[in-house]
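Next up, some structures in structure tokens.
Quick note: the coordinates plus some simple rules give every number you see, no bench work behind them. Quick caveat, the model's predicted, so the values are computed rather than measured. Cβ atoms are built from the backbone, for glycine too; each structure is taken alone.
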Structure 1
Amino acid sequence: MIGLSLIPGLGYIFLGWLNNIVEPALFWYALVLLTSIWGRQLYINFDYKSMGSTELKLWHKKLSFFYFIIFGLWTVVFLIYANETESKMHYIAIFTELGTAVVATTLLFSDKYILRPIILILMLPLSIYFTLIGEFYAYILSLFSLIFTGVLFYSANSSDKLFQKTHYQATHDQLTDIYNRHAFLDALQKKTNELEKLKNYSFLLLIDLDHFKTVNDSLGHDIGDKILQEVSLRLKDTVK
């Protein structure tokens with residue numbers, strides 16, 4: 001995201017220099033640069049294996065704020081150059097606003113609580129801009145931009161559903177529908193990191209099913225599967 005902001009931003013500086021309106025682009029680019037430095041620091045500080053749940057939540061809040069700022073800055077540059085019709089830079093502003101909305105959808109589809117307001121921040125000014133032109137073709141463009149916004153929401157929602165389904169299948173046992181070994185080890189690692197930082201302790205309870213192999217051998221694996229499913233239901237009713 002940082003690269004997708006810094007590199008195209010240089011294009012605004014170059015075009016602004018060609019059309020003698022470079023000062024707003026320089027000021028905007030300075031804000032993008034400062035935001036990118038902060039985003040880079042967030043990336044460096046991220047360590048999934050060593051962070052506990054509380055630290056991950058705090059990091060996620062900071063990252064969400066970073067995304068709001070960096071995408072909001074693209075709306076700012078659109079507003080700056082939207083009226084530069086003589087130099088034709090308003091076409092660049094419109095195109096980059098649409099492109100930024102697509103980038104946001106691609107990057108943030110798995111976090112709809114961040115994506116939805118960001119898409120609105122990017123697309124609503126564009127729709128209002130077309131409406132304020134006051135001509136028939138502009139009203140059509142405004143309608144198309146709203147339809148495009150709906151398409152982005154739909155695309156993000158479909159991708160998120162697929163992602164959630166894949167993640168669920170990767171972390172849950174197909175037979176019992178409870179967390180599998182992979183998810184357990186991941187949760188155990190996070191809990192261990194938290195306890196080490198707090199200098200606290202916890203315990204791990206192991207539960208075994210006596211003579212389960214005998215059930216499988218004598219009554220068949222179908223009965224064994226039903227026993228596992230019943231045990232998992234009882235576990236769900238007993239613990240979180």
Structure 2
Amino acid sequence: MHDAAAIVIDNRSDEVLASLGSAGGLSNAPEVDAVLAARQAGSTLKPFLYAQAIDEKRVTAATLLDDAPLDLATGGGLYIPQNYDHDFKDWGSVRTALGSSLNVPAVRTLVMVTPHRFAKTLVALDLPLSQAGDYYDFSLALGSTDVTLAALANAYRALANGGVARPFFDPADASREIPSRDRRPAPAGTRVFSSEASFIVTDILADNNARTRTFGFDSVLATRSFAAVKTGTSKDMRDN
């Protein structure tokens with residue numbers, strides 16, 4: 001890896017604590033702010049899909065899903081999802097499917113939720129889609145839409161905040177210079193998921209055992225302290 005971007009947002013105060021758009025001189029495109037540039041979401045949308053499916057009582061963390069070859073008819077022809085490692089893991093729980101970021105179980109879950117309803121959830125998380133859910137069809141489960149890192153990080157705060165989505169303070173906003181005592185109260189936010197579904201998904205993302213099928217026991221995702229983590233890969237398997 002020779003380039004990276006990062007944004008750090010305080011879940012409680014809604015403030016951006018740090019934002020870095022590129023690796024500067026080490027970057028091939030230092031003039032591009034990758035925090036604000038739209039990129040393919042990849043598997044980073046899966047936690048929101050499973051949270052919605054749990055809230056709709058379609059699955060639980062223990063529900064078994066089949067990770068096996070799947071052909072789905074769409075308006076553009078057959079849609080045949082593949083896993084990152086081009087292998088299939090057979091039957092496994094939702095906990096394993098999300099933790100190990102398996103693609104076929106996610107697509108099977110979207111079939112139950114429907115792309116239309118999932119797209120509405122993403123919009124509620126302030127992830128503006130350029131097209132309606134039916135345009136992306138079942139590929140929406142695997143993050144075929146473009147999002148910014150800033151919007152994506154803010155959407156993840158909804159899981160940390162018990163299912164309530166709130167906007168963050170723009171680092172370029174002049175209001176950041178106003179003393180905290182003079183600022184208006186933070187907006188109440190919009191409830192997107194139940195607190196129970198948010199807890200379950202967060203617990204799965206922090207479960208190192210749940211991700212072993214893809215990442216093994218000893219990976220960079222196995223942090224020393226509690227951390228709910230999720231990876232996402234672009235279509236060409238190059239960018240994370």
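Taking percent of Cα pairs over 31 Å apart for each of 1, 2, which is largest?
Evaluating percent of Cα pairs over 31 Å apart on every structure, the highest lands on 1.
If distance in nm of label points 7 Å out along Cα→Cβ at positions 17 and 129 is computed to be 2.4, which of 1, 2 is the source?
This figure was derived from 1.
Compute relative contact order in percent (Cα under 8 Å, 6 or more apart) for each of 1, 2 and report the one that scores greatest.
Max of relative contact order in percent (Cα under 8 Å, 6 or more apart): 2.
Identify the structure, out of 1, 2, from whose coordinates helix-only ellipticity at 222 nm (-39500 (n - 2.57) for each DSSP H run of 4 or more, over all residues; to 500) was calculated to give -28000.
The structure behind it is 1.
A value of 34 was computed for percent of Cα pairs over 21 Å apart, for residues 49-136 alone; which of 1, 2 is the source structure?
It was calculated from structure 2.
A value of 2.8 was computed for distance in nm of label points 7 Å out along Cα→Cβ at positions 81 and 161; which of 1, 2 is the source structure?
This figure was derived from 2.
Hey, distance in nm of label points 7 Å out along Cα→Cβ at positions 89 and 153 derived from one of 1, 2 reads 3.3; which structure?
Derived from the structure labelled 1.
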